[in-house]
Structure 1
């Protein structure tokens, strides 16, 4: 086992189970000290009273690693700040933030309740923003004080956010927002030594089991070696990327790009739009199909 993360400090959110747990164990195996965050909720975001982060910390400690439990609600601005401060106070700094926490409340668009929309967008989008906001402020202060860190952020998007997924309007919208946040944060924070990337993992977890046949899907831990490398100092030249991981296949997503264009040289008349737009659409590639279409 390499020690590419030796001496580095990481936070992994939603790390009590599934993909987050696998990330925490992998980072620890490569030498990182890990704040293992998990709020302890069901796949629909309901409280369970469990503290799964404790078992992950115990597993890391038993293997000779360093880890502490954190049970913050990552979408609570103050609790996210305290989580970042816990890493700094406990381990002397922060180098890596892996935003992974989330849940689903799958519904067709016309069946989605306002509360369901708010809850899913909150945990995914605000739950990425709040830890990143506070970690970013710390890294900016470190850089300005002459202690710039080789900081790394790995966000968690999804194929649902990149290509869309029938029955997951809310989840898809939130995951698309995370991809866009990743691009902007990478540009804004690069001056402080911070890289920001996102992964779109495919794995058999609580969130996917029951929704469709997962027997052929990759395991959660199949995603984590790529996260470990992105968290390393060696990854300083890779930022603003979204990387899909599906078992042994790693794909760099290309995202939205400017396609065919037509400049009329004046204001369009409504009757002119249809023929011109259809011509532009015919010049470009067909979009990838929405999952479940």
Structure 2
């Protein structure tokens, strides 16, 4: 019995070592530092080891949390498609300078622009790197990043595309009110029905706070918006309405709604992750990024 346990332990250790070694064979990384105004941000640039530079590149833009770049290593899956990936510690988090702030009605306008400046600065840094294709640099992020990325793209014309995962296209006030109505927690809606929540959101007349629509109307780069119909944080129906209203001539805007998806694009009943990456890869291929 003891020998069997030892053998299994050794096999698990060997498998782990092989996995780490295999990743090192296909991915090369380097720590980078860049300035955003007076703040220094620290990140990791991960690139394909077995493909030829220059690489199309994605900057990963943070949501509302305090995640460091280490928690964004899951985005390295993009490297399998020939892309380089830049992740960085959010300002005030990890090794990056500055002060972390939570988003509120009072500070939303200023804070979102500050975070957009950080993303734009990451793109400016990438433009100076010889391994990077300066004509194929985009942004990808989830949740709050849906507000941040269009601001960054409006500011930095070198950004050629963006991918928003569960990002809001509504005002701060609408998103905050919707979250209060749903309880913003896993599982089916409680207390109110979905129809009741939709009706109450339609008649919301409270403060709007930051409104992304004017910026969304002005940017014309290809953008892909992935949303879950069962999202309890971002009002998908209202966001899709806004995106459809601004979509028109000169726009390259695609929307994908997952009927069973919640905020993390997992099945709202089973908790299983929905494979939205295949849709992202297909879209990146369609716009000739990969």
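Read-outs throughout are calculated quantities, based only on the coordinates presented, and are distinct from any laboratory measurement. All values derive from a computational prediction rather than experimental measurement. Cβ atoms are built from the backbone, for glycine too; each structure is taken alone.
For Cα extents along the principal axes in Å, for residues 28-83 alone, the calculated result is 35, 22, 15, so let me know which of 1, 2 that is. The partial results should precede the final answer.
Details: 1: 32, 23, 14; 2: 35, 22, 15.
This figure was derived from 2.
Taking 15.1, 44 as the value of Rg and Dmax of the Cα atoms in Å, for residues 172-219 alone derived from one of the structures shown (1, 2), identify that structure. Matching structure: 1. Once mean count of other Cβ atoms within 10 Å over residues 140-147 is computed for every structure in 1, 2, the highest value turns out to be that of 2. The maximum of distance in nm of label points 7 Å out along Cα→Cβ at positions 36 and 52 over structures 1, 2, that is, the highest value, falls on 2.
For mean count of other Cβ atoms within 10 Å over residues 124-131, which of 1, 2 scores largest? Once mean count of other Cβ atoms within 10 Å over residues 124-131 is tallied for 1, 2, the winner is 1.
Taking FRET efficiency 1/(1 + (r/R0)^6) of positions 68 and 276 (r between Cβ atoms, R0 = 30 Å, to 0.05) from the coordinates of each of 1, 2, which one would give 0.80? Each step should come with its number before you reach the end.
Details: 1: 0.00; 2: 0.80.
Here the read-out was taken from 2.
Volume of the Cα convex hull per residue in Å³, for residues 76-115 alone computed as 104: which structure among 1, 2? Matching structure: 2.
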